[in-house]
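Participant: Structures are listed in the sections that come next.
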Structure 1
Amino acid sequence: MTTTRAEPQPAGFADVRTTNLAVVLRHLRAHGPSSRAAIAAETGLTKATVSSLTGDLIEHRLLRETGPSGNRIGRPATVLALDGSAYASIGMQIAPDQLTALAVDYSGAQLLLWHRATAGTTAEIVALAQRAASRVRQQGRHVLGLTLAVPGDLPVSGADLRDRVAGSLRRKDLVVTVAGSATLAALAEQRLGGQRDLAYISGAAGLEAGLIIDGNPVRGGRLGRSVLGPAGTPTLADRAGIASLVRRALPDVDPEALTDLGSAVETVAVRARAGDVTAGKAVEHAGGYLGQGLALLANLIGPEVFVLGDHYATLAEWLAPAAARELERHAPTPIVASTLGLHAAALGGAVSHLHQVDIGRLPDNDR
């Protein structure tokens, strides 16, 4: 393979304007409604530049004027706030037995959250995507994009699935993408929590890690495949995966009855809270091994925080202390429980398209 290194090029006017638009949007998202003068003073942009940028953002219906400010002497300043109610994006989370569709507008307001039992067929995925896009458009919003969140490594069939969904929606301006569930859940955590580096730990399909490094999502992977010992040693998923944890915690339950992993995890939590010794030991055992796996990640990428997601979040009350003890020995890093629930990947899929607006790439406002 031959690689050609391009020489650095000076930024053009369009690039500078895109960057400045992103500065204004990030400021308002972080600090809330502000006047043009306050935006200029706090971002370092000139008043004339801010006036031009905000005019463009108002035209694209990403900002709105909310009225005069009462916090200054003299002529009141007009306050600007994020709007974005004209735009929406959709995330769809694909699990073996359930599809989830979630839509949000640019301001972050949730527009719909649907759960559907599924046999996992492409036809079911396409049908739900069509219904979600149609519902959002009926609300008078332009759909920026739709992302399919899939468990595990990006499947070979991902491109085919993306093409089937995109073709069914019949809109060339609607971007359809496919990405890993854990990575998208990490993106949702970053948008809401603001961390620049984090690792989201998912137990919904094996033991996966979604990573945000230097503020950017990177493709995560199956942490559960790691082996903490010589050849033949059980994998991390065998030691700390949700399925194996549930089997150890509920030995009296018929394995055939554990097909609904969410309900089984809730049962483990109920028993552990009631002082059940078997359940308590099973969770603590898993937490210790989970901490060893997290230490590997901590030493490799140094995240600001580990976020225990989905089923791990349900059991975080017992998992986190045991994992933290192992981390303290190897690579001290905070561990927190996600508050986004079992549909974090769907939320991440939706906000992945909003991110394009955040970086100054304004949508076409031609309706």
Structure 2
Amino acid sequence: MRIGLSVISREGDSIWSNGLGQNVIFLAQLLRRIPFVSAVVLVDVGVSGSMPAQLNLRGLDLELVPFQAANDRIDLIIEMAGGLDPCWLDRFRACGGKAVYYCAGQPYVGLIEPVLFSDKGFSHRPDRMDEVWLLPKDDSRFAPMMRTLHRCPMHEVPYLWSPLFVQQRSEDIGRQGYHFGYRARSGRDAQPSAWRAAILEPNISVIKSACLPMLICDEAARSEPGAINALHVLNSLHLKDHPTMLHLANSLDLVRNGKALFHGRHDIAGFMAQYADVIVSHQWQNDQNYLYLDALWGNLPLIHNSPWLRDAGYYYPEFDVPSGARQLLHAWRNHEEDLPAYRTRARTVFAQVDPASMVNVQAYAHRLLALFQGRLPAEGVKS
């Protein structure tokens, strides 16, 4: 079986621009571990014809193929990081190819926000796919909606992550003299110094915004004035003149006391290594997030409300700002002592999402066999 994963090449893109680019590589790594998969290629629906500089395709043994030339090279196309041309997709399926939509984003917000707030967006034509694959965070919530929208079967597939990119970036900044990851305080009885908090939400959707983390940090700082001496709000420059954001920001003691800074986009390793000690996060029905896993890999204190990671990081429920502030202060006081158990809990999560995990490999293999009803395309069978 030969598989293509859709990507979109754009000038100036970074692997840190969004999680989908990384997701494609993790899935490609897993698919190549399936014995009956003979080839995995990236099918480009973009215009630049090159992938981000952080992606060494030769080192990953992956090839970028224009979608116009992909027909005869694949048996299955998985739409992931780039929307496929409907006419091309119709011809591909008419010739016996299979098509799957891999829904990595939160599907309800992906449907509703472009309708309400924009005249732009990517609209899916009904019945264009053979199947839709949903991640565990979405299957139980949104499968009925997606089944009605796409008029084809829905199936849950495992969520995948590896430290490939955060480790690579950590090594890059290490050569410049910076260290990504939690640094232990000097001396067994050293008292905790004030932390610099960072909020890395993208601020382009209601599912992941800085508003509640800002409130959490301010609540913690008012409860314990020596705990937080700086607040960094990333991905927020486009909101700096927004009247409602200005009202919210100016209501915070951290802002009024000159302890808050608002920034553009930065990668987690490069920013945290230089400017911050703790990440405070919030999501709405989007439990699984590479930001969380990258932070845990660096042993950074992560304050979050993801039920999926209830046993890792420092969890607070739903929209409970006071609970989030208490968790932030607990981490400030105890992260040093908690660190061995913190690492152990994180490793348990890493094992569950590893693309090399046989449990995950078998789950995707079974899904592929079911899609082709057990009859593999002759070209894709390994000798």
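What follows draws every value from the coordinates through simple rules; no lab data is involved. On a predicted model such as this, the values are computed, not experimentally measured, just so you know. Cβ atoms are built from the backbone, for glycine too; each structure is taken alone.
Participant: If we compute mean count of other Cβ atoms within 10 Å over residues 111-118 for structures 1, 2, which one ends up with the highest value?
Facilitator: 1
Participant: By the measure mean projected area of the Cα convex hull in nm², tell me the structure among 1, 2 with the highest figure.
Facilitator: Structure 1 comes out on top.
Participant: With distance in nm of label points 7 Å out along Cα→Cβ at positions 103 and 271 as the yardstick, tell me which of 1, 2 scores highest.
Facilitator: Checked 1, 2; max of distance in nm of label points 7 Å out along Cα→Cβ at positions 103 and 271 sits with 1.
Participant: Could you tell me which structure in 1, 2 was used to calculate helix-only ellipticity at 222 nm (-39500 (n - 2.57) for each DSSP H run of 4 or more, over all residues; to 500) as -14500?
Facilitator: Details: 1: -14500; 2: -12000.
Clearly, the read-out refers to 1.
Participant: Then there is this: Given a value of 5.3 for distance in nm of label points 7 Å out along Cα→Cβ at positions 151 and 175, point me to the structure among 1, 2 it was derived from.
Facilitator: That value comes from structure 2.
Participant: One of 1, 2 was used to calculate Rg/Rh (Cα atoms, Kirkwood Rh), for residues 303-358 alone, giving 1.10; which?
Facilitator: 1
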